[in-house]
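Values in this text are rule-based calculations from the coordinates and carry no lab data. For clarity, every value in this text was computed on a predicted model and none was experimentally measured. Cβ atoms are built from the backbone, for glycine too; each structure is taken alone.
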Structure 1
């Protein structure tokens, strides 16, 4: 029985990670095409097979082939072990977070109920924050092991930025913990299936709108992308992976897109009901003012999975739109936003939430 459960979880983990890696890889094409549309260009479309270009979809494959054939360069005086370890650490800590994110409710197969979550962790939210904070080690090690002052400065910028914004992000989530009374992400998503006045879903953005905007800004900073890309700043300053090439550079590049997908998943889970579909219950669709449209359990589960996927895709699109719309902050503006605005706002939100819950009780 335990072996069967283990095999099911391993299969689910394979499906989740396969989907994440493919979506992250597809991001390179989507970002090129979206930026082209916003800038009135055609976008990348030169890679082809027998003259067939497939709308530029072959460019991610061409990127992988190019990186695989490039030299694996290690700078003179650099630490070979740490230089190799750094990109794997960054990717590892970004990927393991997905284990705690529920992608659906439950699926019944052969009389066995399968929870669509790789790892059911009672303290899932703390686990996610811990893994996110560990991700900075890969960036710092990349700068340190490169024996390059500019790479080291890029690593230090990343450490200070992630420390500044992780505090605001963590505090912003305290309001959700207080409201839903759990650290388990699956339980938190199920709690968002309740309704206010019988028709308004009690999603996180409804009960914690201030926390949503603080979390969104802080999470964008965690991805280290424009307008928060001070650790990289490829246009005019040198980032932490300046001494990387080949697939080790590709792994850092891929991790950036994995983190974008991760932040989209967390935003959908915490504030937009996760896999919840408004008015969809285990037995079918319940119209707020009467009427029930029955659905098979499998259809309900698939609808929840589709709902979560669409929410994630929407936020991926939103983050890429922000990336191609806003200019980069100056470093003093970056620190001021984190410490002078987001941090006190998140603390004030926790105080107001506590008072509101006290009055409601």
Structure 2
């Protein structure tokens, strides 16, 4: 059987080849009845549509956007925060008709997704500008939106007010009377160890911004925190760091945590040590993920709006791609997502009243 082409369909219906082409790529150019007739003939002949590569070449677009991840694709979807963001971003992109392609930040010697996969733009989720994959996207001069990381080149960004959120958590503990305060945060360069300089602790954009907020707010009240750094936001590092932070007689009466997951690890370690919460130990998380209301006691945490973040990222990328298609210069957008403190049951004044910071 000979290959079915646009001309084959045109001959069947008795219209021009251009009319058939419009039925697939410019439906607004035809009446609804004519388009239905053409599509019915195409279906009868077994024609599925124009070749995607040829269509992309003709239009100068691919009809797809990438999402660059810091983690493996499988790990990313186990993270409820990332999953909520992806869902909102995909919903925001849906009206454009563009497909979403997930791009791991790692690559093999022969395959580099950020370099090789056709796309019209990309969301860069949590990846720093020095990631090799980010470098490839920048070299391709694609419209980019950075989420939870400092933008590079002429890219847009969607960021939480991380410092303000950290300050809210620290101020809450100070107002309750805590002075011996610990911090559990993330540093990719260690396994689990105490930081020698609290002000310099943390690695990556988000961890550094939160650390600055915590340390500055505590310093305003003359409090120097003890800081435990762990490699990442997963086991066994978070549990190991939590146990080390609570070890010894001079333990903190309260802990500020990089994430709700780290807060849960602190709570489990406290239970193992026979500590009561919040009577013996207050805990503050960050994110207000579903976990915050599942743990007992329920977790006081800094709330971020995952849906607003995802929608803002989708809108910024859509705008950047539209400008690029129109031949206009980039006009980077900076979106700052507000945060708030949600007070639940995991925080209370320290047992026995205010306890002085030995430093």
Tell me which of 1, 2 gives -12000 when you compute helix-only ellipticity at 222 nm (-39500 (n - 2.57) for each DSSP H run of 4 or more, over all residues; to 500).
2
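Given a value of 23.5 for mean count of other Cβ atoms within 10 Å over residues 122-129, calculated from one of 1, 2, which structure does it belong to? Provide the component values of the computation, followed by the final result.
Working: 1: 18.4; 2: 23.5.
Derived from 2, not from the others.
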Hey, mean count of other Cβ atoms within 10 Å over residues 146-153 derived from one of 1, 2 reads 20.8; which structure?
2
Ranked by relative contact order in percent (Cα under 8 Å, 6 or more apart), the structure on top of 1, 2 with the greatest value is 1
